[in-house]
Structure 1
Amino acid sequence: MKLKADIIGSIARIMEAEARAGEKAVTTAMREAGTGLKTAWRAQITGAGLGPRLARTIRSDAYPKGRQSLNAAALVWSKAPVIVGAHDTGPLIRSKNGFWLVIPTPAAGKSLRGGRITPGE
């Protein structure tokens, strides 16, 4: 059995074109992955009832900026990590002295002065 292969053109140019295609593919994949994660995270926040404003704090970026690379990366973060983290971990909310936590609701009615009712009333 005989196998014969001929390279048509310059091997250096062919490899350079393949490397550029690989850089473009990796950079595009990272950008799309970052955007997909950002969109999914925003959907989870609005789906949990936390509102579109908090969802818009989720950001994404692809690196390196302005060029393509085989080592491309995507970063997804929140501009309000404390708020998002508080809803994620569910910290315990306590009153100042740890006894009663008063939250006025519409069912509590109006104050004697006509405004919102205070915990003292």
Structure 2
Amino acid sequence: MQNESQLRRIGAAMVAATGAIHLVLAPEYFGERAWVGLGFILGGIAALLVASRLWRRSDPGAWTAGALLSAGMAVGFVLSRTTGLPGFHESEWELSGILSVLLEVGFVGIAASVLRASRPALA
């Protein structure tokens, strides 16, 4: 199906962009809290692995992992700027973070759509 292939490539590009943003920003966050910087690196690498898998073929496991990862990173961004995280609170809502959240939420939406469409119909 051409539409599913296009959605898969768009989703892969979105999660790859999120991963790249996290990897680029990781050194800055290492300077503030090492565990936050490490989270950025691990999240960035995981996002790139999901993107690589989805670029090659549709995989429900990759869609699910990417959706959970994306949702977790988006929630982490919002919490770090509102209630704060343990030992870490940011006051600025940087454009890079907002862009990343938009990509993450978009990926979750596409993943939900693809996964829902691929479920077998109940008899």
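Laboratory data are not the source of any read-out in this text; all were calculated from the coordinates shown. Since the structure is predicted, the reported quantities are computational estimates derived from the model, not experimental observations. Cβ atoms are built from the backbone, for glycine too; each structure is taken alone.
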query: Of structures 1, 2, which gives -14000 when helix-only ellipticity at 222 nm (-39500 (n - 2.57) for each DSSP H run of 4 or more, over all residues; to 500) is computed from the coordinates?
result: 1
- request: Figure out for me which of the structures 1, 2 the number 20.0 belongs to, where Kirkwood radius over Cα pairs in Å was derived from the coordinates.
  value: 1
field: Structure from which 0.6 was derived, distance in nm of label points 7 Å out along Cα→Cβ at positions 60 and 76, options 1, 2
entry: 1
Test item: distance in nm of label points 7 Å out along Cα→Cβ at positions 52 and 68 calculated as 2.0, pick one of 1, 2: 2
query: Comparing mean count of other Cβ atoms within 10 Å over residues 12-19 across structures 1, 2, which is largest?
result: 2
- prompt: One of 1, 2 was used to compute relative contact order in percent (Cα under 8 Å, 6 or more apart), and the answer was 29. Which one was it?
  reply: 2
